[in-house]
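What follows draws every value from the coordinates through simple rules; no lab data is involved. The structure displayed is predicted, hence computed values, not measured ones. Cβ atoms are built from the backbone, for glycine too; each structure is taken alone.
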Structure 1
Amino acid sequence: MITKRKEPRSKGSVSTGSGDALGTAERAVATLLTQIREARRAEAGQDPTKLLQALDSTRQSIASLTGLADAFEKLRPVLTDAAERQFLELDSTLRSECQQRGWRLDGQWPTFYVERALEVQFSERDRTVAVAGTPLDTCSIVAVSSALAPLVAILLPKSFSARTFVLQLASAYEDTRGTRTQVPVFEVYRSLVVRSQRPQFWRDARSSTFTSLTADQFRARLTRAMEEGVIDTADGRVLRLLAPLDPKDALFVYQPAEQRFGYVGRIEFLRRAEASV
């Protein structure tokens, strides 16, 4: 069930009173820094009267900051409860965020897949989240969606053609198969990355000329081809995905025909007559 998204609260406040306390602390620290600079100037000018006045003002400012520590300590349980509530609501807020952005969301707490490619992994023990394998500094829906947006944008090129992708995949498969019919998926992926490079890269292998193809992009493009029903080549070969011998050597891919994710460990292209057997 999709929970209706709440309107975001005003920036600079967590509706816990923290904004007022932080604002007071910010002003007190600014005043303290000004007084320290004045004391430095008095010290440099060898004026003991002004230096004494500056030091007295600085001492008063430090005392006021010490008083703020009590206010912050009182805020701690309030903020702890707010952070816990925010974490517990991440399931529904992530679903709502993806719905509003038009992103497909699969999976269930604590592991989700956005656009059937990008993993969002929450840790209940550590209260952390990782997007596409990268841990985030904060566990909030704003941080998660901000991390996802640029990754979603490059999953598929604007000119993506499922037919062209499957043909490239078949060529990468032929480069690595040797005498085998079934080739480990990551060997084919590696060959596809190599074939994706432009001629100038091989003349001068710089990072600026490297054409990246992340595992998430590979997964998204393979999934899109299967969703479009494009699993064969012009010369009559049909793509087949097979389970791995060991899950650690597999890619977790959405299987449209079964409407679920599954591990793919090997790839093969068979003639249509062979594939129907």
Structure 2
Amino acid sequence: MREKPRGKALIVLGPGHSVNTRAPDIQKKRNNYEVLAFQRTYPNCKERFGIEPDYWTAADPYGFIEGLEYIIDKKEQTGITILVPSIFKENTATYRKYCGTTPLLRQKNGWEHLQELLKKSEQFCQIKIVPTTTTKYIALHSDNSDLKNNIFGADPFYRFMHREVIIGSVPFDSESVIGTTFKWGLENKITSSVLPICYYLQSTEIYIIGFDLFGPRFYSNDSRHPWNDESQREEAVKFPLSIVEEWSRWSKLHGMSIYSASSPQETLLSTKLETREI
């Protein structure tokens, strides 16, 4: 495992409604923290609150489109480093070996549009390609026994030794989300994608805001989650929360202190993580 230099603490900014409450604190204390925005959190955090992140990443390539178009339309230099999973730079057939579906694949020339936007945005920000694999690819296409056997459970030591960022914290079972029958699609992005990226950034102190597991986005009324649609039972949300708890227990392996920085009344993360305001 890598030796990590201790730098600024990192605020992880997600799309959840609790961002509305905490935005004034982030603005006031912005210079004390680095900020990582996730998917459509950017450009909305910039437009609504004037919060420009240091880093921006996405687990779904479609989550980059709105922000990239915003950067290009503004034609202004930013201090943002866009962390692009390496599989987003491959072709669509390769992408599907690693990931589930994305609205981008249903759009005419959607994949080509993404590549064009990434190229154009290099004029205004830094693009960093992050070596990435996923638990879907590991299950279906990898022969690496360490990847198959030593990245899950109570002692997933190889997860934090592997040269690639590993997206997903549970074994791949299906792309379908049918009640609680399959687990892969029920994991929340905070554990499947964001915390692995935080480890890649060598962050040691993480403050999570906007991954609430209920309620609408801070920029829209959309409140649908994989565990709360019409096919789900109430207990489905317990599974993604159990993975949050697992990442907290893995702290001796990844070296990150992980806190919920949203109001406990506005996030279910407070049931599994210590609440610590920024």
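Largest in relative contact order in percent (Cα under 8 Å, 6 or more apart) among the labelled structures 1, 2 is structure 2.
Tell me which of 1, 2 gives 14.1 when you compute mean projected area of the Cα convex hull in nm². Structure of origin is 2. In terms of distance in nm of label points 7 Å out along Cα→Cβ at positions 113 and 153, the structure with the greatest value among 1, 2 is 2. For which of 1, 2 does helix-only ellipticity at 222 nm (-39500 (n - 2.57) for each DSSP H run of 4 or more, over all residues; to 500), calculated from the coordinates, equal -17000? The structure behind it is 1.
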